[in-house]
Each structure stands twice: as structure tokens, then as C-alpha cells.
Structure I
Amino acid sequence: MVKHFRTKQDKEIIKNVSGAFLIKGAALLVSFASMPVYIKFFNNEEVLGLWFTILSILSWILTFDFGIGNGLRNHLVKPLEEKNSKSTKEYISSAYITLALFTILIAIIVIPIILFLNWNTILNISSELVRNETLRYVMGINAISIIMQFFFRIISSIFYALQMSVVNNFMALITSVSQLLFALFYIGGTPSDNLIVLSYVYLICVNFPLIITTIVIFITKLKGMSPSIKMFDKAKANTVFFDGSKIFVNQLLYLVLTGTNSFLITRLINNIQVVEYQQYYRIFMLIGSLYLIVLTPLWSGVTKAHINKDYHWINKYFKLTVLGSFIVLFAQLLIIPFLQFGFDIWLGDNAPQANYLYALIFAIFGFVFTFQSTVSTFAMGFNKTKLQAKIYGVAVVLKVLLSLWLVSYYPYWIIFVLVDIVTFAPYCILEYFDIRRIINTRLILLKESTLNEL
């Protein structure tokens, strides 16, 4: 078995995965530790649910780099592989300058809008608990944080192209640990004051690691290739933007499918149910999050293998990761009998009463999510976006209609998880068979080409 994993690219994947497992394992421990800490920090489950909803909104906005980061990630692999410094610098410079222009435009549009919206209505929270002026201030701070991330987060795409995804995991760990330590030791005030303070902490903890790693990579591994206006190339900027925009459309649709649950629960039910949703989510997505560590470096790995026509390598990892999805399902089903024990140990007096039907639905969702992530990773590695865009477009409409209909009969957060399963399943099936078809076709062509040479 070992002999099948001795190529240079295998070693790169294994190195990234091994390092990421250690870091991601620590990050997951931090994620679990943060729940009881934040419950104590806010001392109000409705405000805590509000904070989780704000974080989910921030994650939506972060996708609005119009795919420039992912476009750079895909197109940077080839010049890096060929050690073409000029082309590498042109791609990096073109992407940074294009993103800078979009960042300025977004800042001009977004900040004034945020300052005039009625956030109490949008976030379904009483003004007696948190005043609208406070919410505007909180959203303003977070808007500045997001605008900074727009520009600085592009370094993450460069790390992926360099097959250094472990650095991105490390930055995420630093961010989570910093926020946790602050919440653990800070002697807080009112829930409203704590929202403001934690927003400032989020701004610093998220952006500082991005800025530091950007400086370090351009004075070490990418020395001499830092962004430069002189190296801006219009053709490369267009390539990065238009190819990335295809991925962006899919990410936007995917975001509506997976990233809106907290907001929908807030709007259609209440903020308190967001907390319980998050409690189940963190337990059942634990194994899925570990599995995603394997997938993270594979996107660029598949792109690289596709460029080199190494379809045997792609086929090997596709089979392994599909098998991995089913192992995740089995592991999540094993969690269910021990769920109440886990809640009690983890959350103590704040532990919810385990609902085993909800747990089963979440376990199935975890499998669908990881299987979807598997086929999507290979589709993005092939820069294959059309099928995903079509199915996601239909799925978004279906999710909205089903959610509004079902929640009127059963107003509990589990409805949104159930709807996610229904809307994602068709994509999982169709994309799997399409990728299987592509790989098989390329392997047959390779075999015929080899026979012709003989």
C-alpha cells in the first residue's frame, strides 16, 4: 500500500494533511471550548445567538471577492510548477490590484448602507436588549474588519497554490485561540458592551495573522514576487477575474445553501434556537471538519495533476476520498448513542436535552456535506463549474421555498438541516457520476496514447 503514495505530489499532500491534522485538531478543541466560554461571556443566550448570526453574515460577505482569490489559486499553480518568476509576479500583481479596486468600491457602497439599516428588525432582536445604535456600531466595526479581510485574505489562495494549506489552518487556529483567551479572561460588562468589545477583538485577531504571513511569504519563499503596479497584466487580470467569477457564482449559491441557516433561524424562529443549532453542529461536524483537512490541499493537487495529465493520481485520490465520505457517515452514526453524555460533559448545566431524531438527521447531513465537498473539490480542481452552477441554482430556490413552507408547520431549527439534505443530494449524485466519467475518459485516452507510442 505504501508504494502507491511515494510520488512527490503524494508527499506534498501527506505533509500538508499531517500538519493540518495537528493544527485542526487543536482548532476543534478550541471550538468546543469556546461554546461554554461564550455562554458565560454573554450570560444571555439570545445575545449569544445574535453573535453567531453576525459571524455567519460576515462569512457571507467574505465570498464577495468575486472569485479573484480562487481564480489566482488555479492559475498560479502552473507558473509556480514551471518556476516562471515573471508570470508568477504578473498573476500576483494583477490579482492584488484588481482586488484592491473592488475593495475600495465595496467600502464606499457597504459602510453607508450598514449605518442606516434597522438591525433590530433584520436580526429579530428586541431594542430593549440591544439598541439599534449599538447594533449599527457593531456592524460598522465588523464591516471594517471584513473590508480589510477582502484584501489581505488573498494570501490564503497563494498558500493553497504553493501547496502550503497548513499555514491557512495555522492562521485560523491563532485567530480562534486569541478570541477564546480574550473571552475567557475579560471581565465583561453588559451583553451590548460585550458585543462591541468582541467585534474589536475579532477585527484584530482575524486580520493581524493575514498581514504578518503576507509580509513573511514575500520576503522568504516568494522573495522578489511581491505585488507591483508595474507588473500588472490586463490579460492575466481578466483571466483570474473571469475564471474566478465562475467559481464565485457557485460559491455564492453554495453560501445560500449552507451559510444562511443561522440567519434563517434568527429571522423565522428566534436567536435562542441558533445556540442549540450551533451545539449540534459543532458535535456532528467535528469528524467532517477533520475530513475536510484531507480535501483542502487536494484542490490545487488535482489542478496540478490535471496540468501534468496524471489522471492515475487523480483517480487514486478520488476513490480514496469517496470512501472517506462513507467512513465519516459511519463515525457520525457512532456518536448518536453517546450524545447526551457528550453534551453533559461539554456544557454542564447549560447542556440541552439530546433529541436522537435530530441527531440522526444531522449525522446524515454530515455525510451529504462531506460527499458534496469531495466531488466539489475535484470539480474545482478541473475548473469545472457549469454543472454545479445549474444544480445549485435550482437548489437555492428549492431551499427557500421548502424552508418557508415547512417552518410554518414545525418551527424548529432542524427543518433547515433536513432541507439541506434534500437540496444537496441531487448535486452529490450527478457530480459524482460526471467526474467519474471524466476520469475514465482521460484514462482510456492515456491508455490508447501509450499503445500508439508502442
Structure II
Amino acid sequence: MDKSIFRAYDIRGVYPSELNEQDAYRIARAVFKYTKPKKVAVGRDVRLSAPAIHRAVCQGFADSGCEIVDCGMTGTDVVAWASGSKDFDITINVTASHNPKEWIGMKIFARGGIAVGGNGEIQAIRELADKFPEGEYCPSDVTIRQVNLTADWIEHVLSFVKGIRIKPFKLVVDAGNGVAGPIVRELAKYLPIDLVEMYFEPDGNFPNHLPSPIEPQNVVGLQKRIVEEKADMGIAFDGDADRMFLVDEKGGIVTGSETTAMVMDEILSQDPSRVVLYNAICGWNVQDVIAKHKAKTYRTLVGHAYIRRDMKKYSAYFAGEHSGHYFFKENFNGDSGIIAAVIVLALLSKENNPLSELLKPHREYCQIPETNFKVRDVKEVLDELERKYSNYGVDKLDGLTVRAEDWWFNVRPSSNEPLLRLNLEAKTKSALERMTRELTNYIAQRAQISVLS
């Protein structure tokens, strides 16, 4: 089995060369041996390989002797929530999130909403999977009880804005042909919104664009449609619907740091004693909000498993990531883009101002979109950058972060793709442009291929 598919906090690889049905079956048997569950729930995303991998995972657990529940096509945040709210020992979503259509994988959660990963669990599962002989997987007609979690999930999502009158809004939502479309369509039945749908039909070919809204080219259509429709806001979801990005009424992209700062500001305005977290890539705007409320905070590693762990460790109320993940204590410390979206709707209703106005205090700095490089040697590039910028403030909490008076950047390896990711922020456009040229040229010279996005 390809060892590269076992990442820090999930399993992910290209189908079928890196991850196939036989592998999925063996992984399920290994998860059973590692966790000893009695009842397991398995969902999946829309990818063309997802049904076959889903069946193999279910077969692996059934052959291990435990009860299986099929959650069907659904979001990762739904499956994660079910591990806390329902009677399941383990829940798994068969998904590769925002990756291209050839990819497939698994995200695993334990009872209570605990992410399996981040502390060596995935590597332990890999070692157990390696011990299962090849050729064991024989597809058979296993009777599996099916459940639809959507209604209960929508009720949970709406509990975050209970007692708040949501005003009528016109929303354009880009589901990216992932799993978000049917879920948002159901949510809209309970909100006074005029919903304009973009790419709501699940399609594992992702015919319109990659379901990765952190990349600006994937929200161009949404930006244009918002202006055409004179909508109040746009929302873009990733392939498994646990991440979301906003677009304001003018068609302006809202970064993950800006959404984090806005939501965090509201949460701390309600109670400044709440503990909040942010990851190593969030911008100065998030730190400004924390300083404004004198809030207790901790900086975390990038990645949902690490943040869930720290949410529990510090009894945090909220955490935000630059990548569009938003975590809530009342969601079993888990992340959900759709919960963050309804909170923003409540905030818009309360303030009676357009989204661009609400964001003004959080848009004082300049950033580049997260930029990816495939480099020859990740460690070598990081070491060279550390030496090059050794006269500035440096920390290595997550990759390499370098801070100057008017700019900062972070370069870190991706945990689920063979990439080096660059994030850069500055106080002025000129400083941003100068450092963007300097860093991209420096890294690109050491890359196998040039800038990817």
C-alpha cells in the first residue's frame, strides 16, 4: 500500500493508483482493529470513485463484525457532527475534499466528535493495514441500514441563530457540484432568503471548476453572478462542504482571515471572556480583534485535527482558519462552513449594513492568495529561507513564519498534497508587491514547476 496516502490527519490519494478498493477494505479492517467500534457510520462525497470506495469501507467493517450505518452522500461536517450527536463509535466520510476529481480519501472521527489524526493515529492505522493480506476484499451484498442525517443537521445549524430574526436576503451560492447543493437547498426552506443556485447538481467530474474556493480562479463566476443578480452576498463551498468562502455584494472576495475576524469580533462582543483560537496563517486583522477585546487566545497548527484537539484542551468557544474552516464549541469543537454562513446572516440582519461595510474594519491590510509550489526538496527550501531572513523575527510553529514591521509571511508544507504553500501579508500594496516578487522568484527557482495558483 502506498504509504504517502496516510497524511497527518486524514487519508488521501489518487484513485486507483494510490488508493483503491482493496486498500480501502484493508484500512477499514485496520480502523476496526485500532478502535474496536461496535457501530460505525460511513458517508461519502460525489467523486466518481466514492461509491466503490464507500462500499469497500463498509464491507471491511461488516467483515470485522460491527454494525454499519450508511449516511449516503453528505458533508464531512455532517459526518463529524454525527460522531458527537449520534450513537456511533466511529464515523468516516469517504472524501478528498477540494482535491481534483482523481483523488479520494477518508476523514475519520471518534465518538464525541474527536478527529482521528494529528497524534500518530493515522500512522498506527497504516501499520495495521499493512498486516492484512492482499486479495481479501470480495464485494458482497451486505445489508446496511441507511440514514439521512440532513434534517437533524439543519436543525442543529439553525440552533446557532435561534431567537434571531434573519432578514430577507438574496444569496448566490456556488456549491461547486459537490455535496453542498442539496444541503443548502434544504436549509433555504427555513430561512427568508432568495436563493440563486450555481452548480448545485452533484457531479464528480466537477465540470465547472475545481471545488476549492480558496483559489481565486474558482470563484470568478460567483463574483460576476453576484453583481448581475444584485445579491446581498455570495457563498462558495468546497467539495465536501466543510469549508466556505464569502463574496461581498460588490463581488469582492472575502478571505478566510477576514471572515474569522468578523465572526470572532461578534462572538467576543457578546462575551469577551470566551477563549478563541486562530491558526498560524491568520492575518493581522484577527490579532487586532483579539487585542480589541483583550481576549484569551492561543495560536494553533493548521489542520482540523490539531484545532479540534486545541479547542478541547483550552475549552475554546471559536476558532478560525485562513483556509475557510470555522470551529465551534457547540458543534463538538468541529468545523462547519454552513454554521459560519448562518452566523454571518444573523450578523448582517443585526447590523443592517451590507457585508462590505461590516468588513471594513478587517480589511486594513493587503494579502496575496495562498500560492502553491511543487519544490524539489521542502526541507532545503525552508532551511534556505530561514537563513535568508534570519535577521527578522522567525518562528517554526507551523512551517516557517517570518515577521517584519510592515510584512510577514509563512511557508509550510501541505499535509495532503505534495506542495509548499506561501501566505504573505503587508501593511501597504508596495510592500506586498515587493515581497511577492522576492519570495515567488526565490521559491520558484527551487521548484519543479512554477506557481500553481
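When volume of the Cα convex hull per residue in Å³, for residues 172-427 alone is computed for each of I, II, the one that comes out at 129 is II.
A value of 1.00 was computed for FRET efficiency 1/(1 + (r/R0)^6) of positions 28 and 124 (r between Cβ atoms, R0 = 30 Å, to 0.05); which of I, II is the source structure? The partial results should precede the final answer.
Working: I: 0.50; II: 1.00.
Answer for the origin of the read-out: II.
Source structure of the calculated read-out (mean count of other Cβ atoms within 10 Å over residues 276-283, 24.5) within I, II: II.
Identify the structure, out of I, II, from whose coordinates helix-only ellipticity at 222 nm (-39500 (n - 2.57) for each DSSP H run of 4 or more, over all residues; to 500) was calculated to give -11000. All intermediate terms of the calculation are to be shown ahead of the outcome.
Details: I: -28000; II: -11000.
Derived from II, not from the others.
Using relative contact order in percent (Cα under 8 Å, 6 or more apart), single out the structure from I, II with the greatest value. Provide the component values of the computation, followed by the final result.
Working: I: 23; II: 13.
Once relative contact order in percent (Cα under 8 Å, 6 or more apart) is tallied for I, II, the winner is I.
A value of 20.0 was computed for mean count of other Cβ atoms within 10 Å over residues 140-147; which of I, II is the source structure? Please report the intermediate quantities before stating the final value.
Values: I: 20.0; II: 10.0.
Computed on structure I.
With FRET efficiency 1/(1 + (r/R0)^6) of positions 36 and 84 (r between Cβ atoms, R0 = 30 Å, to 0.05) as the yardstick, tell me which of I, II scores highest. Please report the intermediate quantities before stating the final value.
On the way: I: 0.05; II: 0.95.
With respect to FRET efficiency 1/(1 + (r/R0)^6) of positions 36 and 84 (r between Cβ atoms, R0 = 30 Å, to 0.05), the highest-scoring structure among I, II is II.
Throughout, read-outs are computed from the coordinates displayed, never taken from laboratory work. Treat the numbers as computed from the prediction; the structure is a model and nothing was measured. Cβ atoms are built from the backbone, for glycine too; each structure is taken alone.
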